[in-house]
Structure I
Amino acid sequence: MVDVGTKKIVARRARAEGLVRIGRETLKLVEAGAGPKGEIFNTARLAAISAAKRTSDLIPLCHPLPLSLVEVDIRPDPKRSAVRITAEARAEARTGVEMEALTAVAAAALTVYDMLKAVDGGMEIISIRLLEKRKSRPARSRRKP
């Protein structure tokens, strides 16, 4: 692991996204909220949040972080015949939360794939990527006059 002990604890935020490309008929199932294993989006959202919270258990040398927020948006993308997944992770920490956001997207994509594989053998998980990572500046200590 990288030593982050000398870094300041600051607010950190990261956003990631990914796509699961699916067939047009499968997209109709998704839009109707019906799949062979049940409701897809809520299941994938729960998988994403759980995975983000366990990122340090899944990714070697990744620091465990006290996440304050994991927000996941999953929706059909008819233009690309896909399911679009975005995730945001936040924490007050010494290191960034981009791995947590990326892990959330990956877990959601895998869950969508698992829930639809019986009806669509041609799915592809594509373009999982980091959209943004930010940190706030550490608060300056104020001197009394």
Structure II
Amino acid sequence: MEHPVNKLGFCQINIVVRDIELAAQKWAKLLGIDVPEIRINHLEGNENYTYRGEPVSCDLKVCDIPMNGFVIELHQPIGGPSSFQEFIEKHGNGVHHLGFEVGALRDEVIEDMKKDGYDVNRTLGIYPGSSWTIVDAEETLGVNLNIKPVR
């Protein structure tokens, strides 16, 4: 790849679960921390959120567990089509993606991945100050990738 992903940009592990309350409690106990706050994210299907190239709406229960230099992000899909719903139906609980911050090279990295045969249209989300692209890499890397300009 002309613009490889810098390993220093690793910023997250996303785990999809069927029961986020149970998973959050178990992670908190394992790590000796308070149970992280669980919130509901509504992703509205428009130009700011697409799944498999189409605008769709979905809801997710989400919580973040800050680690040293990265975050463990738990997601529980609770309505609507999404990469996370697709994953849990196919695999059950498990690691959905690894996230990488690539800065200003985001578009170049995505284009390189597309040229290398990756499906870069799995999910695109745009939010104030940044964006995220879920790259479908399950078949070759064993996990999807989340490419974002900034955290």
Structure III
Amino acid sequence: MSVIGTVRGGRLDVADDRRDAVEAVVELDPDVVEADATLGLDGFSHLEVVYVFDRVDEGAVCRGLRRPRGRPDWPQVGILAQRAKDRPNRIGVATCLLLGVDGLRLSVRGLDAVDGTPVLDVKPYMTGFAPRQAVRAPDWATELMDHYWQ
């Protein structure tokens, strides 16, 4: 697996909330993807960006149970039942608004990554790949998302 690009701009600090207004650029590496790799991407409103939580110390990785955000009022659940950054492979996935495409530079809003983050892949968001059944989540996850984007 190769890093195909880097997040430029946007957030400088690793924080868990208020990402919706944050704008950044995914700068793709011309040594890994060809110049025409983004052709047609501007026809989509959103992207799914797959990236590495590269600032998580390997020693901080959780491989079992933990309380989401360390909150004692939320239950202990397995790391794979969360979207936390300190997961075994430290891989993140974010759906963000595509603001524009300029060659190998993708301007986005709402990317859940910080300046300098390595990008593994970019995919157009297609509603046909969204869940086809009703989506459910536990109460703690719904509460976590209440103010996540604002």
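Values computed for the structure shown
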quantity: At a computed 13, 38, 26, 15, 6, 2, 1, 0 (P(r) over Cα pairs in 10 Å bins from 0, in percent), which of I, II, III; calculated: I
quantity: Value 1.0, calculated as distance in nm of label points 7 Å out along Cα→Cβ at positions 79 and 127, assigned to which of I, II, III; calculated: I
quantity: Per distance in nm of label points 7 Å out along Cα→Cβ at positions 87 and 103, the highest-valued of structures I, II, III; calculated: III
quantity: Entry that produces -1000 once helix-only ellipticity at 222 nm (-39500 (n - 2.57) for each DSSP H run of 4 or more, over all residues; to 500) is calculated, selected from I, II, III; calculated: III
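Read-outs throughout are calculated quantities, based only on the coordinates presented, and are distinct from any laboratory measurement. All values reported here derive from a predicted model rather than from experimental measurement. Cβ atoms are built from the backbone, for glycine too; each structure is taken alone.
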